[in-house]
Structures are given as C-alpha cells and as structure tokens.
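Asks: What follows is a group of structures, each given as structure tokens.
Please treat every number below as a calculation from the coordinates, not as lab data. Worth saying up front: this structure is predicted, and the values here are computed from it rather than measured. Cβ atoms are built from the backbone, for glycine too; each structure is taken alone.
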Structure I
Amino acid sequence: MARNLQNLIRIHQWKVDESRRKLADLQRLLDELMAQALRLEEELAREQKIAAASPGEAGYVYAGYAQAVIARRETLANSIARTKQEVAAARDELRDVYRELKKYEVTQANRDLMEARAAAQRETKILDEIGLQGFVRRAKAN
C-alpha cells in the first residue's frame, strides 16, 4: 500500500508543478497586459501634447486616434479583468492541489513512522529474547 501512496504523491507533485506553471504563465500575461495599458496611456499623453502644440494639423487626425485608443483601452481593461479572474482561479486550484499533496505526504510520513516503530519493537523483542536465552544458559551453567 505504501508503494501506491508514493505513486499518488508523485502524481500530485506533478499536478502542483503544472498548477504553478499555469499560475506563472497567467501572472506573466497579466503583467504584460498591464504594461501594455501603461504604454498606451503614455502614448496617449504624448499624442495629446503633439495635438495641443499644433491644433490645426493634429486636431483633425487626433479624433480618429482618440477613438482607437478608447477602444484599445476598453479591450485591455476587459482582458485584464478576465486575466485577474483566471489568476484567482489558478491560485485556488494550486492551493487545493497543494493541500491534497500535503495530505498524502503527511499520511506517508505517519505510515513510515509507524513502520519504524514496529521494526524497533520487533528488534527489541528479538534482543530481549537473545538476552533471556543468554541469561538462562548462564543460569544453567552455574
């Protein structure tokens, strides 16, 4: 039975590793989306300065640009919100899988401890029997 538990532990360690990788990937995606949003805002600020500097030329083009930025900002906000939900779900999944792994590891550790105690008791009984036989032999010899 201990062998089967070792297999379960190995499987759950793999699941924990997979969950960690998934969470890391989602976190990287979220970081990239947030960086894109920040770059978009910086670009918008630069374009606004340019449009303010030459309202005649840039004012007409800026309106189309502003609509595109608004659409892009909305798309990024939706993507960030969705990714945050996915990150939260991945964290919950990792926590559950890790908890399951720990349950098996603790059970295996307890089994190993019980087996070690049983082996120590068997050894003690054997040594006691050897000692008793030696005592009986010495008593008979005297």
Structure II
Amino acid sequence: MPHENLDNLVKIGKLKVDPSTDDEVMGLIKRGLVRIEDYKHPDLSIETRFDIVYGAAHALCLAALKNAGYRSESRYIVFQCAQHTIGLEPEYWRVMSDAHRQRNIAEYEGHVEVNEQLLEALVRVVDIVAERVQALVN
C-alpha cells in the first residue's frame, strides 16, 4: 500500500525505509498491550502510570510504522505518522504530542507535572491505537 506522505518524510530525512518482519511488528504490539495491562496496577504512582501508558503508545505507533515499512529515530515523528499508518485523527495524535512534550520535560529537565486529565486522555488514545494496530495484523 503506497504511503505518499510517509515517502515524503523519507525524502526530507525524517523517516527511513525499513522493511520489518512479522515478528518485529507482533513483538512491538505485544509490548504495547502488556504495558496497557501493567498500567492498571492500582498501587502505581501517577508518574509511573504515565510512563507506562506513554511507552505503550510509542510501542503501538512504532508497530504501525514498522508494519508500513518505515522507521524513525524521533518518537514525535512516530506519533505523528499514526495519522497515516492507522488513520489516527489529529485530536488523538495531539494528545500523544502533549504526552511526549511532558515526558521530555520530565526526562531532560527533571520537572514532573503529570496530571490526571492528560493521563486519562492518553489512556483513551492508547486504547484506540491498540484497536487499530491490531486490526492491521488480523
């Protein structure tokens, strides 16, 4: 299936063509789904739950990108490409963009301000992403 938008990102160096194996894609999907289950442990802090759900979002979006035959070294680009790989609407990938920005502030500046509203929005988006990614391989 041709991906003109993704091919354009290859031309400007934001993506690389990277044919994947079914095992790679399924491994990333499994990683995302396991993290979704891990998130549900009630004793975890909000920061830990955020990290887990963010990791699930990345693994699942990367699975979709790899399934399309591409890869990126940028998490932000992986999230943005979900609009092309699984038809993710802008309002959903923007939630992942906000989560990515918050994750970077925490990782690189040590300032953690995860709120319940962002976490809940990210969980809703990850559930949608998981459903769509699984539909790619079923």
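Asks: Suppose distance in nm of label points 7 Å out along Cα→Cβ at positions 8 and 56 works out to 8.1; of I, II, which structure was it derived from?
Replies: Details: I: 8.1; II: 3.3.
It must be structure I, since only it matches.
Asks: Okay, moving on. Assign the value 28, calculated as relative contact order in percent (Cα under 8 Å, 6 or more apart), to the correct structure from I, II.
Replies: Numbers: I: 42; II: 28.
Only structure II yields this read-out.
Asks: Given -23500 as the derived value for helix-only ellipticity at 222 nm (-39500 (n - 2.57) for each DSSP H run of 4 or more, over all residues; to 500), which of the supplied structures I, II does it correspond to? Don't skip to the end; give the middle numbers.
Replies: Working: I: -37000; II: -23500.
It must be structure II, since only it matches.
Asks: Comparing mean projected area of the Cα convex hull in nm² across I, II, which is largest?
Replies: On the way: I: 13.7; II: 8.2.
When mean projected area of the Cα convex hull in nm² is calculated for I, II, structure I comes out on top.
Asks: Now a separate question. Between structures I, II, where is distance in nm of label points 7 Å out along Cα→Cβ at positions 64 and 112 highest? Please report the intermediate quantities before stating the final value.
Replies: Working: I: 6.9; II: 2.8.
Top value of distance in nm of label points 7 Å out along Cα→Cβ at positions 64 and 112 goes to structure I.
Asks: Here is a follow-up. Please state which of the structures I, II yields 2.8 when distance in nm of label points 7 Å out along Cα→Cβ at positions 24 and 128 is computed from it. Can you show the working numbers first?
Replies: Numbers: I: 5.3; II: 2.8.
Matching structure: II.
Asks: Comparing structures I, II by FRET efficiency 1/(1 + (r/R0)^6) of positions 80 and 120 (r between Cβ atoms, R0 = 41 Å, to 0.05), which one has the largest value?
Replies: Checked I, II; max of FRET efficiency 1/(1 + (r/R0)^6) of positions 80 and 120 (r between Cβ atoms, R0 = 41 Å, to 0.05) sits with II.
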